[in-house]
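Structures incoming, each one as structure tokens.
No lab work stands behind these numbers, since they all come straight from the coordinates. Fair warning: this is a prediction, and the values are worked out from it, not measured in the lab. Cβ atoms are built from the backbone, for glycine too; each structure is taken alone.
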Structure I
Amino acid sequence: MKKNTRKSPKRVLIVLGLLLLLVALFSLTLGRYPISLNELVGIISSQVIFIKPFWDEKMEIIFWNVRLPRIILAILVGSCLSVAGACFQGIFQNPMASPDILGASTGAAFGAALAILNHASKAMISVSAFFFSILCVGIVYLVSQKSMGNKILALVLSGIMVSSLFNAGTSFLKLAADPMDELPAITYWMMGSLSGASVKDIRFVFPLMCIGIFPIILLRWKITVITMGEEEARAMGVNTGLVRLIIIISATLITAASVSVSGMIGWVGLVIPHLSRRLIGSNYKYLIPATILFGAIFLLIVDNVSRNVLTSEIPIGILTAFIGAPFFLYLLSGRGDKL
């Protein structure tokens with residue numbers, strides 16, 4: 001009789017939680033101005049008890065205003081993009097679904113490009129990106145409701161169509177942009193980066209992410225039921241239409257919030273859910289917490305590479321593509337587990 005080699009889900013979650021803590025602490029020490037573990041403990045402890053500073057004052061300013069906000073934002077963005085991808089893969093029963101399946105990222109790119117073209121501040125670029133991300137998905141949903149056929153298929157096809165329109169709009173804005181400063185700014189934003197992370201960014205996205213992720217956590221068992229099939233879900237008393245709508249709204253909200261402050265970071269929401277399934281299985285009761293932790297760990301590691309490997313920072317979107325694309329080719333080649 002074949003033994004079940006899969007580890008206990010709770011044990012896996014504990015290990016992932018501890019790993020996230022270790023990676024986060026290690027990330028706080030890395031950068032152009034390295035901070036030793038002793039200095040790190042001293043800087044943090046000095047906020048609670050009196051400690052005579054034995055570190056450079058500039059180092060403390062960098063820690064609180066630059067490095068810590070960036071680490072927190074990497075954790076939030078990585079978690080939310082991964083959860084959104086897992087949700088869309090579940091409710092659409094499509095292993096190739098990603099957070100951008102309904103056009104959230106393309107809408108955000110258009111909004112950011114429009115704001116950059118109008119010389120908006122960094123905060124207004126984020127607000128514009130968030131607004132147009134929500135608007136794009138809203139248009140997709142309204143268009144799909146006009147269809148008399150398969151609503152899920154209509155939603156996906158509407159996403160492709162509306163995304164194409166917003167992509168065309170972004171291309172037009174890039175054409176109209178000043179090639180000396182506006183065009184490079186738009187291009188860099190679309191590559192994805194956390195280089196400008198600040199406390200203001202966290203204050204902007206954290207409430208939105210909490211509002212979006214709370215319903216997902218509450219309804220995660222219903223996503224598991226939906227993955228079993230439409231008829232089975234209805235037989236178990238699940239209102240599939242309502243659950244899908246709530247999950248779409250919630251996943252879109254956390255995706256829009258993430259992209260508005262990080263730019264377009266691809267592959268995270270596509271790859272991490274699959275890796276999490278390998279570790280913990282397809283039960284969304286455990287899969288959602290696993291993707292939260294795994295996504296945060298993944299983006300933290302990628303961000304560490306982004307800001308430490310070269311003298312100039314590498315956009316995160318480039319690195320995630322280098323990692324994500326070969327991984328998916330591996331899965332599609334048949335050497336990996338089934339999608």
Structure II
Amino acid sequence: MLEITCTGSPVEIGRQHGEAASQQVAGSLAFYRRLFEKYTGKPWDEVHSVAKGFATHIAQTWSAYYEEMEGVAWGSGQSTLDIVALNVRSEIMFGLMNDQTSRARTDGCTTVVLKPTSTKCFMGQNWDWMEEQKENLLLLTIISEGSLPKITMVTEAGIIGKIGLNSAGVGVCLNAIRARGLDETRLPVHLALRMALNAQSAREAAHALECYGVGGAAHIMIADAHDAIGLEFTSSDAVRLSPDAKGRIVHSNHMIRSHRDLDESTEADSFARLDRIQVLTEAIFHSPEFRAGFSLVDFAQVFDDHEGYPVSICRAQEAPSEDASLFTIVMDLQQKSAVVTVGRPCCAESKHVINFD
């Protein structure tokens with residue numbers, strides 16, 4: 001996985017991203033061009049029309065994000081609308097699906113947050129998506145001007161917000177939800193992830209996302225050492241999830257709470273994975289290490305589970321599964337550290353350590 005560090009103004013950060021990962025940005029665009037047409041039936045000029053609607057509002061309301069996307073376009077030699085389309089790809093792919101394309105796969109996978117004590121928090125996930133996109137993943141570090149925290153995240157080339165943590169100890173995870181509907185006046189899912197990573201605390205991040213709303217369906221998990229918050233979004237509402245009595249939030253690729261006017265289409269394995277992660281985390285609670293000595297190595301084991309293979313938590317791209325676990329991230333938010341494993345947990349291809357302290 002290509003590692004990049006970008007510094008400076010939003011446009012400079014974007015330019016450095018685009019230049020260093022120009023091949024991967026082109027790869028992301030080729031990948032999503034095929035997927036958008038396959039799952040929404042929309043050719044690229046219609047995708048641009050949708051992206052333009054988002055771009056206008058982003059430029060007016062969140063200008064720094066728009067400038068960074070312009071920088072990515074400049075650095076990679078792509079058009080700005082191409083880069084905006086990548087950054088609103090969840091809204092395009094799932095929000096615009098029709099009756100012929102409602103079997104579109106979701107990415108986002110199995111997420112967990114565990115709080116052994118009031119000041120300790122572990123969070124992580126497997127990110128399941130099509131193997132073809134693995135070569136376009138980046139480990140992206142962003143050092144912005146001013147007082148914003150330093151960010152390190154795993155993202156798809158060209159996309160300016162995804163899964164990771166910051167130097168303030170705020171971490172974010174994502175579950176895609178396959179539900180119709182989009183709103184161009186709200187934050188696109190991936191920019192919502194970036195906004196959360198720009199925050200100084202989980203509470204600040206959650207408040208900001210609830211104020212702006214999100215343009216398509218998703219579950220965004222936000223945590224720091226003190227707080228853990230799950231936020232289920234549709235294009236028209238938001239519902240909070242709090243840790244249970246044991247300090248746990250788990251999620252997969254379907255809504256857990258009720259939402260108004262929800263038009264959702266869910267794979268059966270999402271329910272099975274949610275049940276399974278409940279069982280696996282329950283076992284952790286009974287382990288002697290949980291409140292003293294529990295580590296990221298221990299935590300990572302919950303994501304290396306094969307019950308229900310190949311559509312298991314550790315997923316393989318073998319029929320009937322159309323995707324695989326491309327990376328796993330586990331975070332210790334008290335220590336402001338994380339480990340990213342590329343490839344399926346059972347057969348890791350590489351490991352990358354993130355440490356802000």
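Looking at structures I, II, which one was Rg/Rh (Cα atoms, Kirkwood Rh), for residues 67-258 alone calculated from, given that it came out as 1.01?
On the way: I: 1.01; II: 0.95.
So the calculation was done on I.
In terms of FRET efficiency 1/(1 + (r/R0)^6) of positions 171 and 307 (r between Cβ atoms, R0 = 25 Å, to 0.05), which of structures I, II is highest?
Numbers: I: 0.25; II: 0.45.
Going through I, II one by one, FRET efficiency 1/(1 + (r/R0)^6) of positions 171 and 307 (r between Cβ atoms, R0 = 25 Å, to 0.05) is largest in II.
Which structure, out of I, II, was relative contact order in percent (Cα under 8 Å, 6 or more apart) derived from, given a value of 29? Don't jump to the answer; show the numbers that get you there.
Working: I: 29; II: 17.
The structure behind it is I.
Suppose you compute log10 I(q)/I(0) by the Debye sum over Cα atoms at q = 0.07, 0.08, 0.14 Å⁻¹ for every structure in I, II: which one lands on -0.25, -0.33, -1.13?
Values: I: -0.31, -0.40, -1.15; II: -0.25, -0.33, -1.13.
Checking each candidate, the match is II.
Taking 1.00 as the value of FRET efficiency 1/(1 + (r/R0)^6) of positions 11 and 155 (r between Cβ atoms, R0 = 35 Å, to 0.05) derived from one of the structures shown (I, II), identify that structure. Write out the running numbers ahead of the final one.
Values: I: 0.40; II: 1.00.
This value belongs to structure II.
Given a value of 0.70 for FRET efficiency 1/(1 + (r/R0)^6) of positions 19 and 51 (r between Cβ atoms, R0 = 25 Å, to 0.05), point me to the structure among I, II it was derived from. Write out the running numbers ahead of the final one.
Numbers: I: 0.30; II: 0.70.
Only structure II yields this read-out.
If helix-only ellipticity at 222 nm (-39500 (n - 2.57) for each DSSP H run of 4 or more, over all residues; to 500) comes out at -24500 when worked out from the coordinates, which of I, II was used? Walk me through the numbers before you get to the answer.
Working: I: -24500; II: -10500.
Value -24500 for helix-only ellipticity at 222 nm (-39500 (n - 2.57) for each DSSP H run of 4 or more, over all residues; to 500) corresponds to I out of I, II.
By the measure distance in nm of label points 7 Å out along Cα→Cβ at positions 27 and 211, tell me the structure among I, II with the highest figure. Spell out each step's value before the answer.
Values: I: 2.5; II: 3.8.
Answer by largest value of distance in nm of label points 7 Å out along Cα→Cβ at positions 27 and 211: II.
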